[in-house]
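Dropping the structures in below, format is structure tokens.
Quick note: the coordinates plus some simple rules give every number you see, no bench work behind them. Predicted model, so just to flag it, every value in this text is computed and none were measured. Cβ atoms are built from the backbone, for glycine too; each structure is taken alone.
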Structure 1
Amino acid sequence: MDREYTYKRAGVDLEKIKSTHHVILSLLRDTLRLRSGKIGEVYGGIGHYASLVKVGGDLCVALHVDGVGTKVLIAQLLGRYNTVGIDCVAMCVNDIICVGAEPIAFLDYIAVENQEKVPVAEIVEGIVKGAKEAKVAVVGGETAVMRDVIAGIDGLGFDLVGFSIGIVKKDRVITGESIQPGDVVIGLPSNGLHSNGFTLVRKLLLPKYDLTIYTDILNSALGEELLKPTRIYVSSIMKILGGEIHGLAHITGGAYMKLRRLTKYGFKLKMPPPQPIFKLIQKEGKLSDYEMYRTFNMGIGFCIVAPPEVERNILEELPEAKTLGVVTRDPEIKIESWRGEKVVYSI
């Protein structure tokens, strides 16, 4: 491979996606006034990790919908379906907690190519396991057969989407507006890739590595590594919500650019070494640190932004946590990679 195999080259243009999001948001804002002064009035606008609506008194409901993406293709290739449901729950509840809400309920949508070939019950097993870890009730769902829309591997195609709701008092909502320069950024480790970047990963690794054969650099088979479910951070974040927290960020697609959802201030971060899967991806794709830290979580799946006086309490409460850096007045996001290279993202 002669040149860097970027996420854009793999077919996912983050800048175009960002531009499309701006257009969509401008269209959606016109609907916000429809609930003005009524139950369900939108609280805090849209565009954050989760959306909030007022439901009476001082209570808000947090809402978020998300999916597993092309990770479902790995499940089809391996014939293992009982982990992607955990991913689906995680991708929803991890965003709900980013506004300080406690997730309470979950619904799923499973679209299949062939109801006789796709083991829906195995998928639901994973959803139930994830729900138990997040302590949410699975209150319903929908299964659709769409042969003309869903095209998978050998008739095993399916798509998996979830929707979660949570609750939070208005005076406990966390949006990031309290963030100030000097605040510390604390990271919680990921399980690996989680559920993002798989379009690029598949194009880089699947032509070269058998999913079922042990790989020294990973200390496992590639397929086993790729199907590790997204870590659910609910229990960790619930432990610290009683203290002063200024911002919470789930590091998913777009990676550390997601910190822009919290504040227009900048960040200066020094990142720990990631898991071996990221090093393998970078080597095979000749990817720059810039591309890696704008595409993948690089070993940190969740970030907490808090005033420095509570840093010690958070680290004691969450032994896996690690201080990554600080909020800066300079609006750029500056990352020192695990290899010591400097990566800068401007607004």
Structure 2
Amino acid sequence: MTSSPAERSARVKQHAREVGFDLVGIAPPEADVAWERYVAQLEAGYGAEMAWLSDNAPLRRDARAVWPDARAVIALGVSYASGDPGYLAAPPGPDRGWIARYAQGRDYHLYVKRLLIALAERLAADPELGGPSTAHRLFVDTGPVLEKAFAQAAGIGWIGKNSLLVHPGRRGEPGGRGSWYFLAVVLTPLELAFDAPATDHCGTCRRCLDVCPTDAFPSPYVLDARRCIATWTIESPEPERVADAATLGQHVFGCDLCQEVCPWNRRPEPSRHAPLLPRPENVRPTLASLAALDEAGFRLRFPKSAVRRVKVRQMKSVLKVIRDGAVQQSGGDGGPDGGS
């Protein structure tokens, strides 16, 4: 291997784009400042019921704690943006619910993992890079790695006031600007040249903070998951116990509000990844059809879907909260559509 770190980085980026990644950048393995903020927010209780966030927390400080051979972190992004109107532009009717955009198509874990494997195989086969594919470690939202922190350090976007990564967009680059991206990382033993970190472009804007109906942002850049609709409807084992019927709205699975109002997400460029685009049946589904599902029907209704992150009993609990909210607003019987 005679090429320079900069030349190897260029080859890695070329391979990443050719297998289908929209964004790619290279970061050093340390995440000290981001890790300190992460720990501080956990200590404040903002992790809600997600105990796994604090499991092995020290590993998230440095990628080498996860994979000792890591010399660099390849940060990657895959767009799931669509041109369909969102929750605010076309609110679901009282008999319909909302599934977050990221779960309207195919399960991103499955799709992005295939791209990661294809990338690792290319890296192994490139004589200018060398090394078996087993020398890399691949993660897509499943390991003790601060993906957003490494993505910002790699220059592919900054972490916005809503705590999500925002890509500024570049001429000729696929995917478009904004936050409609799935993130993934490769921990690699390759000696690569690092990219410059991305800078913050949120400015004085606070639309994402102001739109949140539950006041889940105690301050800019900080999310209290205990107040987050996405946490209530996806991560909580008992949504009825934690969700607020008065503010939940028609959210059955997840919430996109803080992304929908972000100026950087205006006029999104639809994703070129067809499997990640919305399935028609997952856009504003009827509450009655979801309430009628049993466990077997739930699996059939959501094949290869991120919605399977929850069990049918959890979704029925969310539907009960939606129905309770309708009753509160009407002052009477909310009807059977959201019943369990």
Say we calculate mean count of other Cβ atoms within 10 Å over residues 140-147 for every structure; which of 1, 2 gives the highest result? 2
Please state which of the structures 1, 2 yields 1.9 when distance in nm of label points 7 Å out along Cα→Cβ at positions 52 and 244 is computed from it. 1
For relative contact order in percent (Cα under 8 Å, 6 or more apart), the calculated result is 21, so let me know which of 1, 2 that is. 1
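Ranked on FRET efficiency 1/(1 + (r/R0)^6) of positions 92 and 284 (r between Cβ atoms, R0 = 35 Å, to 0.05), which label among 1, 2 comes first with the largest value? Walk me through the intermediate numbers first.
Numbers: 1: 0.70; 2: 1.00.
Greatest value across 1, 2: structure 2.
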